[in-house]
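No lab work stands behind these numbers, since they all come straight from the coordinates. All of these numbers come straight from a predicted model, not from anything done at the bench. Cβ atoms are built from the backbone, for glycine too; each structure is taken alone.
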Structure P
Amino acid sequence: MPLVIPCVDIQGGRAVRLYEGDPDRETVYFDQPADAARHWVSLGAGLVHLVDLDAATGRGENRAVIREIAGTLGVPVEVGGGIRDRAAAEELLAAGVDRVVIGTAAVRQPELVRALIEAHGAERVVVSVDARGMDVAVSGWAEGSGVHVADLTARLADAGLETLIFTDVTRDGTLRGLDRDLMTEVRRLWLNTLIVGGGVANVDDVRLLADLNIEGAIVGRAIYEGTLPYPVPDLTPQA
């Protein structure tokens, strides 16, 4: 069974979900992000994925809320969004965050990923490759980078990265389901731990992850709105 990781996206101090990453097209699910995180833990989550959307888009930051969640939740948390330098990453790690998720900086400062892995270990550093097709998006998905996914994944493997999150920006928050061909290609390119971020809509998508030997997915709207039950039922075929 692929691991399904609940996502808590934080914007303006609230737990929201965006449509195709557009900060102006939000749905608010919880007024307090800590309540959202505790909700998923109460249902059995052993890892929660937090995203500071305001930091990712340069509109502000929600670091105090994130520190509170990391310090009190009782299960590991990983955090992404606006982590653009070593100081920001290490501030979060020191605050109790278990893993930092590097996005734009992995494209623009590839040496940062290697430095963080050397200092803290590969188990505490994740890179999120967010893309439209095979073109990597940056700056909270607002811009194309001109970097091809294949080129970036090769550099990240060379830097010692173990866990990669791949997000199909065009499907994130849309409940349209995963693009099988795209997921197949990313699985071919990345041989270490692969987590899909965005696009999972229902149990059929989880089955697709299993079929492709993809280790897990970060899921938001589908579990908030119930199109994917959480906890996910056992999909192992019965003898």
Structure Q
Amino acid sequence: MIRAEGIRKRFGAHEVLKGVSLAMAKGEVIAVIGPSGSGKSTFLRCLNHLETIDAGRIDIEGDTLVATDAAGHCRYAPDVEVRRICRRMGMVFQHFNLFPHLTVLQNIIEAPVTVKGLKREAVVPKAEALLRKVGLSDKRDAYPARLSGGQKQRVAIARALAMEPDIMLFDEPTSALDPELTGEVLRTMRQLADEHMTMLVVTHEMGFAREVASRVAFMDGGELIESRPAAEFFARPEHPRTRAFLDSML
């Protein structure tokens, strides 16, 4: 579903990603963990073309988003192709990014109507079904200002699912929430995992990584240090940096 090879990304003099490679198969749930500033979120944003890379290659479901040519230049697919490829991925951000002037239902149907050109009457039943899925049917006509942080994030998940993506990317979806609101978002994500949605999740939630992820990838200092099945990762981490991080977190 995703194959990233040798991804490098620099902001000025600071190299944030130093040759990160990761491949994931259909139905996998990969949790990407690591200390703050390790490049986790930047890597996720590069996959979805929210950031451009300086070197490497990214393939999404067999289609090349970007590749480095023989001269060392990154060549992206044409804009139309980039948009088509990126539509296969839904993105859930740390800070929700809901439109405050739209109701919950309007937030969910906005992209299918404006981006995909679908008819409102065709989209609304699907949006209502997604609200039932995330347990927010009663908030259909509410505005974001009337929702809790956990409710806003569940609306954001429903909004991403409304585009019918093949892959879901989550960028620390619970880090802006109070602890008591984190559980309701993680339950929604567990449900998606049970339905075999392909998910790449940047998270600090070790319980989610241990219980839900099929694989855990540890990043530090712009490098992917270790990637293993979740049970093995937590029981027998191989790299000293991984062991030190887990000792500080668990």
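From P, Q, which structure was relative contact order in percent (Cα under 8 Å, 6 or more apart) = 19 calculated on?
Answer for the origin of the read-out: P.
A value of 4.0 was computed for distance in nm of label points 7 Å out along Cα→Cβ at positions 23 and 127; which of P, Q is the source structure? Source structure for this number: Q.
With mean count of other Cβ atoms within 10 Å over residues 7-14 derived from the coordinates and found to be 22.2, which of P, Q does the value describe? It was calculated from structure P. Largest in distance in nm of label points 7 Å out along Cα→Cβ at positions 135 and 167 among the labelled structures P, Q is structure Q.
A value of 33, 20, 14 for Cα extents along the principal axes in Å, for residues 71-118 alone, calculated from one of P, Q, originates in structure P. From which structure (P, Q) was mean count of other Cβ atoms within 10 Å over residues 111-118 calculated, if the value obtained is 17.6? Answer for the origin of the read-out: P. Each of structures P, Q was scored by distance in nm of label points 7 Å out along Cα→Cβ at positions 31 and 55; the highest score is held by Q. Given a computed value of 1.02 for Cα Rg over 2.2 N^0.38 Å, which structure among P, Q does it belong to? This value belongs to structure Q.
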